[in-house]
Structure I
Amino acid sequence: MSQTFPSMIPIRQRFDAPPPVRINDTLAAGFASAGVLEKIQPGWRVAITVGSRGISNLREIVSETVRIVRAAGAAPFLIPSMGSHGGATPEGQTAVLAEYGITPDSMGIPIHASMEVRQIGQTADGVPVNFSSEALAADGVIILNRIKPHTDFSGNIGSGLLKMLVIGLGKHVGAAQAHLAAGTRGYEPVIRNIASVSLRTVPVLCGIAIVENQFHQTARIDVVRPADFITREEELFRLSQRLMPSLPIREVDLLIVDRIGKNISGAGIDPNIIGRSVHGYSSFLGEKSQFPVTIRRIFVRDMTPETHGNAIGIGLADLTTSRLVSAMNKKATYVNALTALTPNGAKIPIHFDTDREAITAALASLGQADPATSRVIRIADTLSLEHLELSIAARDGIPPDVTWTDRGPAEPMAFDTSGNLPPMRVDH
């Protein structure tokens, strides 16, 4: 295998992004305009959902929501709402929230993490609707989630308030049933139909819909009335599509991803960015992806600490490291993959002891005469696409409509004494 590596240039992508919002002011105005506080009676127990994604400012958003609900005279509590994540156990899901700084002590309220559900009905086509027993015991429920394109399907909605009602608050049982139904009926129809039953049955007070810009910053927060969930989510979904970042080129020979994890994407690594489906992909060099981007080889180096060993998404890579494989929590990964009916996401690819070995193998597998001329991109993760490292060939292929600046000169791809890449340069 060749030992020739391309030189890499650190660049910064420039996105036309809306400015971040003032969280406290925006939430206060949203609750007032939606008329939520008038519905809350003194002493009401109000459940607030919190998911497993790495949402920017999540702690601040949850904390301010708690303050507002408390000020209305209610007794709020939190419900981990993340389907089968966290190993599908109360302890695992509570630990996930703790990674985001959300604990009973930090929020000043209890967390009710039971995985128990109760069937509250069924859809017109016979799909059972299960919902968190803890949420059903509340006087009111606030659905909090980020809206963005989903990793498993495309349509007029993605991940958002409706999905939180179906998958998050369905817990392990409801998530499994929803994914099973989606396998034959389609994701979007199943989510819409189950969410409609929940909205008719559950005392939902409002939704808190979050949209992020290309820099993974909070760009918008809407407090949504239950009657407006579907129409508002469709509008915010279109906004989230426009604000989603992308790689600067559409033809990539090798993508190096420093980390994957559930806090990065529900799929561990976002298919909307890498152009590979959770249901499988082709490694044939002459085949173009159905997505806008074609990446011929993907090398994943590590996982985030926040994913607690859940390596879902590793199956979308061609190569990885033995250290990642050793750090996998196979039970959590397999439960997640099987619940979502996406076993491809948990497959373990070829793995090597060092980054040098993996990159050498990846470049050799491309069949190019000179691997040093390969179009290589290195990213921290699929949420972080402002700062990247590109090979010279990749940098020279950036189209005119992409705005970017060099952050330094081209330098040979360097490895430390252990044969691994050093941390990415993220200086501005």
Structure II
Amino acid sequence: MNRTPRTLLALLLALGLAGPVAAADLIEVYNQAKGYDAQFAAARAALEAGQEKYPQGRAGLLPVISAGANTFWNRMEIQHIDPAVPGLYQYNSNGWTVQMTQPLFRWQNWEQFKQGELQVVQAEATFGAAGQDLIVRVAQAYFDILNAEDNLEFVKANKAAIAEQLAQAKRNFEVGTATITDTNEAQARYDLAVAQEIASVNDLEVRRRALQLLIGDVPPALKPLRPSIELDVPAPNNMDEWVARAQDQNFNVQAQDAVFEISKREVNRQRAGHLPTVDLVGNVGNNTNLLTGATAIATRRQIDQTQIGLQFNLPLFAGGSVLSRTKEAVALQEKARQDLETVRRTAQLDARRSFLNVSNGLAQVKALEQALVSSETSLQSNRVGYEVGVRINLDVLNAVQQVFSTKRDLAKARYDTIMNGFRLKQAAGNLTEEDLQRANRLLQP
């Protein structure tokens, strides 16, 4: 019995009962990225590694305790004139020792400890920057897909409108109320729309693969923006205040500032190579010998030893290496200073650019919203004019193109303004998941 029809029927019923696939929102995609994105995982591992710099630096201030043990078999032969004195001894010796060294004054160890604290600060700032970067990358990939979907939708609608105009031009040509020029113009616009649709399909697929890189798999659908949204102006609405925040609170600035402070400590640590060191040293040991002579009875000898005291060491000459390493550290400190200035200037530039982009984006959105109303009114007028003979087909085609171009530009302006708002807060160092939540509320439920 052929089961293929039943199998197909069961599949169709299952699909019918399954209902629509739920669309993912921005927060769901972000949560997936936090658990999948390799770049963010690497930053988390780097944070864990950086946090270990503190206990490593602290170890140089704490005591060092070591223990050792030994056992030896010994053979000793002594030449004597008197044959009554034994000359051959064979014995075992066993010993153990425990030693403790507590640094009292080692300036290089103190500087290394302070470097460890700063390296933790650097690691935390770097991870904070990676967290903000993940938010921006996820939002960008999400809105890129929405933008590509909008473009494809607009291109399809544009193609359908041109196809309708093409059909009307053909009908008018057949009845003699229009020339073949109208048909050719409409056909050319239709062919161009087909090519644009192919390019839009490809662009959408590329955008989906970019999101897949972040979350491992692309959701079947993403929630789009609501048709009518109100975008907030920057708060505070003052560019200088955002620039001031960026030069101090930007995570990249904080990380590089820690690097600069570490470089200053490194100069001190290298200079400490000329300073004396003082340690508290104590050790406890035991040594046991079982002595056996050629004619003597075996003798057991045990020595217990305890020592405690101060150990002073003053470097006198190291071949010039301390001076050379100090000069190297000074040069690297200057490099770190210039790198910090570069990062700070970059953060200020990013803040200015993003603030201007947000402000101009808000104005552009309002202008395009008004332009869309005007374009739709113009299209309607041109269609009526074409029907009564006061407009030609090319006028209608241009009006159609203008409507969908305006829709495309409006959608892109909204996405760009949202993203520039993210980048503005990223430059100022205060971009958080709460900002992602606010953007998520702009999506359709």
- Message: When Rg and Dmax of the Cα atoms in Å is computed for each of I, II, which one produces 39.7, 148?
- Response: II
- Query: Can you tell which of I, II yields 31, 14, 12 when semi-axes √(5λ) of the Cα gyration tensor in Å, for residues 198-277 alone is derived from it?
  - Reply: I
- Assign the value 1.7, calculated as distance in nm of label points 7 Å out along Cα→Cβ at positions 158 and 206, to the correct structure from I, II. II
- Here helix-only ellipticity at 222 nm (-39500 (n - 2.57) for each DSSP H run of 4 or more, over all residues; to 500) has been calculated and equals -23500, so which of I, II was it run on? II
- Out of I, II, which one gives 1.9 for distance in nm of label points 7 Å out along Cα→Cβ at positions 214 and 414 as computed from the coordinates? II
- Query: A value of 6.5 was computed for mean projected area of the Cα convex hull in nm², for residues 342-405 alone; which of I, II is the source structure?
  - Reply: I
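Read-outs: derived from the displayed coordinates by stated rules, not from any lab. Since the model is a prediction, treat every value here as computed from it, not as a measurement. Cβ atoms are built from the backbone, for glycine too; each structure is taken alone.
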